Structure I
Amino acid sequence: MKLEFEYGSRIITFNLIYRKRKTMSIEVEATGEVTVIAPVGTSTDDVIEKVKSRAGWIVSKQYESKFISDTKIKREAVSGESYMYLGRNYSLDIRVDEDTDNISVKLFQGKFVVNTYTKDEDLIKKAMENWYREKTLAKVKERVSYYSSYFNDKVTGVKVKEQKKRWASCTSKNELLFNWRCVMAPVFVLDYIVVHEMCHMEYKNHSKDFWNRVCNVMPDYEVRRAWLRNNGIKMDI
């Protein structure tokens, strides 16, 4: 359901979704789109009043989203270009080999070495993405195992997906889904993403209790979160 209201000289439109939950959440996606998830039975008038109270925050997040989309880094798949891994930049070394029929990627002597039969940038980027997916899955599983002792609830599964609008998510069954770009971040930031989602096993929202739980596990989470907010735009190919 789409609803809207006036805020100053602008109209704020949002998508309303009803779910079986106790609290209301407001999210501004990377596209600037606003989604509100409300408990079943909440009147639209109450929803609008709640969203109106956060209008200033919504507008600021939409401006932030616009800035990010306008300044998004676009990398080329050519030798000399830099790509991130665990917070560091490594240059790409493209090696064309006509005797091979596939594209392989490895991190070797401080470089991303790509052995390939083609210079097609789309195919090379796809190979890079597959490499990141493999590394993200392995690293995330390692960090989930490390932090599991902090939680009574158990993670039911870990998957790596294409998630353009978020870094990770937690399902109702406590399965954790991670953006394949996560392993581009330093380990201390990757740990924040992992802990954030593991806390969602207990709190399926971003309430005060949720953030208190994050702080309980990771007292300096705000520093890590700030790094992700300021540098996340660089984490792409």
Structure II
Amino acid sequence: MPQILMPARPARRQFDLIAFDWDGTLFDSTAIITRCIQNAVRDVGGTVPSDQDAAYVIGMGLMQALAYAAPDVPKDKYAELGARYRHHYVARKNDISLFAGVVPMLVDLKSRQHCLSVATGKSRKGLDDVLQAVELKGMFDGSRTADETAGKPDPRMLQELMHEFGVAPERTLMIGDTTHDLQMALNAGCASVGVSYGAHEPEAFVALSPRFVAHSVADLHHWLLGNA
């Protein structure tokens, strides 16, 4: 039987705190969120954004995202726009699932004593709802959402997580599928890793200097075992 080569573990842990984006990074939700944004804009009479424009805003705070995706919708309709987005998302939320391989990856990282967290554009209620999944119980040590801090790429989410756990920027790694995630890491003075299977095209990551761009969860898992 051929020998299976596992990645060499680093001599010492490189990052104490690893922060994950949620949608499009751990959670396979990009296509559904894109459709929900488009349907919400259509419901209030706005110009429906393209798939690319709707996907671009994933990771931002909800109202920030909807304002960008629907620039011709007047501000007095933002509350209705947000309500219609939530309506469409709730109707389809059971269609969304973790990417294959996410749970084993997180378990491996926990076993190596990394502090795991989530930094997401989701609302606190939205994140808490998905974290009720049995396989995620106790997996994350902390989290921050856009509605309780500031939307990406503002660094406040990461700054608060680093402060909470007493971790310096150089010991913190942000992992995400959008330029907003990687720019937030730069703004906070942290390293980053991009994933190409989410909302943004990986060519846009180059200017933001990620340590690595993973093309699958397995690819990400392998890199983290050898480099984090």
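Some notes on this structure:
- Ranking I, II by mean count of other Cβ atoms within 10 Å over residues 176-183, the structure that comes out highest: II
- Ranked by volume of the Cα convex hull per residue in Å³, structures I, II are topped by I, which has the highest value.
- Per mean count of other Cβ atoms within 10 Å over residues 56-63, the highest-valued of structures I, II: II
- Identity of the structure behind 2.1 (criterion: distance in nm of label points 7 Å out along Cα→Cβ at positions 144 and 192, calculated), options I, II: I
- With relative contact order in percent (Cα under 8 Å, 6 or more apart) derived as 26, matching label from I, II: II
Each reported figure results from applying straightforward, stated rules to the coordinates on display, with no laboratory input. If you're wondering where the values come from, they're calculated on a predicted model, not measured in any experiment. Cβ atoms are built from the backbone, for glycine too; each structure is taken alone.
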